[in-house]
1. Comparing structures 1, 2 by FRET efficiency 1/(1 + (r/R0)^6) of positions 82 and 114 (r between Cβ atoms, R0 = 25 Å, to 0.05), which one has the largest value?
2. Just checking, which of 1, 2 has the largest value of Rg/Rh (Cα atoms, Kirkwood Rh)?
3. Can you rank 1, 2 by distance in nm of label points 7 Å out along Cα→Cβ at positions 74 and 98 and just name the one with the largest value?
4. Which structure, out of 1, 2, was helix-only ellipticity at 222 nm (-39500 (n - 2.57) for each DSSP H run of 4 or more, over all residues; to 500) derived from, given a value of -7500?
Structure 1
Amino acid sequence: MSLLLSFMAALAMESPQFQPGIPMVTVESGWNSGITTAAREVISDDARWQKVYKKHSNVRPQPPAPDVDFRKEMIVAVFMGQRSSGGYSIRVTRVERRDGATYVYYTNYNPPPGSFTTAAMSAPYHLVKVPRYTGPVYFIATTTNK
């Protein structure tokens, strides 16, 4: 048993730094963003947050941007872009840190072929708060029919 534990400890020391399942909190998600082109954003300061949120929010009168403590947190945002109907959505599914970088995994959900959807245009989005990190951030997308 001690040989197995020693082997596992040695393996952990040689493995690159890996933090699965970084905590994330949804700030907003929905189907009607004012950002109508596909985009991915990492927002780490209030000035940028105010600018992105102002462009994103379609509500009038426009509400203030949700509070974010940028000393401890940052926003990760994914925007699907404008679609010709409803039935689409986008979701950040997990965030990991490894090898000095943050990896944001997200899924684009398309309506199945032949399904009934609303005729209204949509622009799906998902905004999440994660612990602040200064290294590079990579986005990894998957697409599926829901």
Structure 2
Amino acid sequence: MERIKFTDYEIGDNIPQLESKAITHRDLVRYAGASGDFNPIHTDPDFAKSAGLENGTIAHGMFGMAQLGRLLNNWVHPSQVRSFKVKFKNMVPVGSSLLCKAKIKRKKEEEANKLLILSLEALVGEDICISGEAEILCD
């Protein structure tokens, strides 16, 4: 994978999108095993419904964040990701897919570092479920 160069990007540029496959119950059970987060709203549809989630289980927030991480790692060498943070805005139901997007929000030079600041979004349909920001350390 090539490293990202500061001069190759301008404010407003989009990076290639990533659309996840439809999230399945199996995906969430496997993610629970990997993460240790066995909260039943993610793994037990009957419990999730009894807890007020009428459509049943929802994806772990960190599962959605991982999809944004995949978007970044498909575009930039992982060693160039200086920071990555998100806010969880809406639930991601089983059966939906996430459309992950990123755009260059700012370019910044501090000391010897050249940074691209990206705005991040993960959407289900038109609903923003996760938003965030990443800083990319450029060559």
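Just so you know, all these numbers are worked out from the coordinates, no wet-lab data involved. Quick caveat, the model's predicted, so the values are computed rather than measured. Cβ atoms are built from the backbone, for glycine too; each structure is taken alone.
1. Working: 1: 0.70; 2: 1.00.
Largest value of FRET efficiency 1/(1 + (r/R0)^6) of positions 82 and 114 (r between Cβ atoms, R0 = 25 Å, to 0.05): 2.
2. Values: 1: 1.10; 2: 1.05.
Max of Rg/Rh (Cα atoms, Kirkwood Rh): 1.
3. Working: 1: 1.9; 2: 1.2.
Checked 1, 2; max of distance in nm of label points 7 Å out along Cα→Cβ at positions 74 and 98 sits with 1.
4. Answer by label: 2.
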